[in-house]
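The structures come next, written out as structure tokens.
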Structure I
Amino acid sequence: MERDARPVYTPEYITQLRPDEVFVFGSNLAGMHGGGAAYIAWRRFGAVMGQGVGLQGQSYAIPTMQGGVETIRPYVDEFIAFAGEHPEKFFYVTRIGCGIAGFRDDEIAPLFAGALDMDNVCLPESFSRIARICRVQEMEERFDRADSEDLAVLREYMDSGRWKADFEADERGEIPSGLKRGVLSEDGLYDLLQEHNPENPC
């Protein structure tokens, strides 16, 4: 099914799924799905008691109760890789870690920056907005430094379509007006990359 036929952001309440859809929820490593989105995943979408990580039925568990944000990142990275390997599935990411686990959206959302432009991953609106701002800030820092590693990352950013997605988000007013955003100037980034292009004879 086309992305256009699905919500832009994960709905706050999900009570049913199509056969190809997956409910992504925050869990604990023991897989005790007793509250919050984990309970919904267990009651409605096939989460398995005792399984705290990965795909189970029409749900996918990401552990969030084992420590700080740094302990969640590997599981989010694993999820993003899994979603990339399964384009036939569509994943609704809930506000994992922001309920019972007690984290704030601005702590968890940046972990999902790699999922921002995936056609088969739907993020909560707050996660999408925060992750995009964090990505623009990171690219802006690289734009300002412009060392060889930064230039390689910026070139990949522009070529991959992520720059265009961020530029369009800025055009829609989704990037705060006070945020420094020279990297989103098409001429500015293009000129910087051309200036440091070894194949450019000028």
Structure II
Amino acid sequence: MTWMQTRSGRRFRFDDIESNHIEPSDVAWSLGHTCRFAGHCRRFYSVAEHTLLMVHLLNSDVGMFDVESKFVVTGQILVHDAHEAYVGDMTRPLKAHIGDAWRLIEEQVENHVRASLGVSGPRFDDWSTVSRLDAMLLAAEARELMTWPPERWDIPDFAADTRLTIGEPIGSPERMGMLWIDAYNEWRKGLANFGSSG
């Protein structure tokens, strides 16, 4: 079998990735129900919650970005893990272990999901911002959501020193999905003003 069924009942084919229709509600549902860290955190913590916290972190950087830059980076954040709706949230060590075989399929799915959701490939500066926010959030997730580590995680020093906190769960998996789709739809409305997604 070379396809999987999505929440909406659509078929997602892995042997012809670019033929697939990407339904934003499927992405939202899956990200809301996909737990980070292969489920080994102290509480259920979804990919959607992680993404929404990154958007919140971006918006809390008052004065760091002009309105258009913040809009572009918001789009990049919303889709930076959206492909995981179809390939799952594989842990970083396993991705590294599998290597090129995994990177090839992940990149193909990621590019198709990005294009289907209307977000172009990121400019270097935008992706640097996304990566910085992602690392800062990862440091907070490691501190607050995981048990004491057997050894130090591979987290950049600038991120490890952050005072960022995760806080209480925002809601159920269903609510997380709804909040993601609301944020995505709000971002789509902004395309009329800025005309470009990246």
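A short reminder: the numbers here are calculations on the coordinates, not readings from a lab. All of these numbers come straight from a predicted model, not from anything done at the bench.
Out of I, II, which structure matches -18000 when helix-only ellipticity at 222 nm (-39500 (n - 2.57) for each DSSP H run of 4 or more, over all residues; to 500) is calculated?
Working: I: -13000; II: -18000.
Only structure II yields this read-out.
Right, here's the next one. Thinking only about relative contact order in percent (Cα under 8 Å, 6 or more apart), which of I, II has the largest value?
Working: I: 17; II: 30.
The maximum falls on structure II.
Sticking with this structure for a sec: Quick check for you: by percent of Cα pairs over 25 Å apart, which of I, II is greatest?
Numbers: I: 42; II: 36.
That would be structure I.
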